[in-house]
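A.B. asks: Right after this note come the structures.
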Structure P
Amino acid sequence: MTMDRTSAQYDIEKKSLIAAYVLWFFLGYVGAHRFYLGRPLSGFIMLALSGVTLLLTLVTFGVLSFLWFIPGLWWLIDALLIPGMAAGTNSRIADRIFRR
């Protein structure tokens with residue numbers, strides 16, 4: 001594969017920091033940004049945690065709504081972690097593409 005072709009492939013596959021933050025802002029409680037950045041396990045855990053919290057809030061008529069603090073805190077911490085997650089994912093993509 002030529003250098004131009006591998007560089008183009010990297011540009012196609014690399015993850016955008018802006019896209020990650022947009023997903024985090026609008027769908028962060030369900031882990032969409034983590035799925036996008038190649039972290040499906042933690043994305044699924046975040047999705048399940050939010051689902052369980054929603055279910056408990058609905059079943060208890062809001063009595064357990066304070067539980068939203070847990071996924072909310074995770075969501076806020078992820079705002080600081082996204083640049084590192086994106087850099088790690090892009091590094092793995094580059095390693096895979098340029099080592100061919």
Structure Q
Amino acid sequence: MTTPESAREELLRLRSSIDNLDAALVHLLAERFKCTEAVGRLKARAGMPPADPGREAVQIARLRDLAASSGLDPRFAEKFLNLVISEVIQNHRRFLGPED
């Protein structure tokens with residue numbers, strides 16, 4: 001039987017791991033957005049549209065497969081990537097400059 005004290009110790013250990021993983025996720029997202037910012041600037045200079053539905057579909061399918069093979073709900077992974085893609089596209093639109 002688990003005692004309240006051992007449960008609290010385990011809870012602290014698990015929460016510490018979660019905190020470390022959250023920090024890693026934030027750092028990884030920051031790096032990802034640095035890359036997508038460079039993509040957005042390149043697209044703006046080349047006159048390309050901010051969104052690329054074909055690329056997005058491929059990425060969603062790839063991430064769903066990665067999620068499934070990692071034991072993560074593919075629907076959750078897709079929702080997450082859609083949120084990230086939406087933010088990336090919004091950021092890319094900033095590089096287009098003011099609309100006439």
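A.B. asks: Out of P, Q, which structure matches 0.50 when FRET efficiency 1/(1 + (r/R0)^6) of positions 55 and 87 (r between Cβ atoms, R0 = 35 Å, to 0.05) is calculated?
C.D. replies: It must be structure P, since only it matches.
A.B. asks: Now for a separate question. From P, Q, which structure was distance in nm of label points 7 Å out along Cα→Cβ at positions 15 and 31 = 2.9 calculated on?
C.D. replies: Label of the originating structure: Q.
A.B. asks: Taking -0.36 as the value of log10 I(q)/I(0) by the Debye sum over Cα atoms at q = 0.10 Å⁻¹ derived from one of the structures shown (P, Q), identify that structure.
C.D. replies: Corresponding structure: P.
A.B. asks: As an exercise: relative contact order in percent (Cα under 8 Å, 6 or more apart), calculated from one structure in P, Q, equals 30. Which structure is it?
C.D. replies: Derived from Q, not from the others.
A.B. asks: Starting from the value 0.65: which structure in P, Q was FRET efficiency 1/(1 + (r/R0)^6) of positions 47 and 79 (r between Cβ atoms, R0 = 35 Å, to 0.05) calculated from?
C.D. replies: Clearly, the read-out refers to Q.
A.B. asks: Given a value of -25500 for helix-only ellipticity at 222 nm (-39500 (n - 2.57) for each DSSP H run of 4 or more, over all residues; to 500), point me to the structure among P, Q it was derived from.
C.D. replies: P
Any read-out appearing in this document is the output of simple, stated calculations on the displayed coordinates, not a laboratory observation. Values in this document were obtained by computation on a predicted structure and should not be read as measured data. Cβ atoms are built from the backbone, for glycine too; each structure is taken alone.
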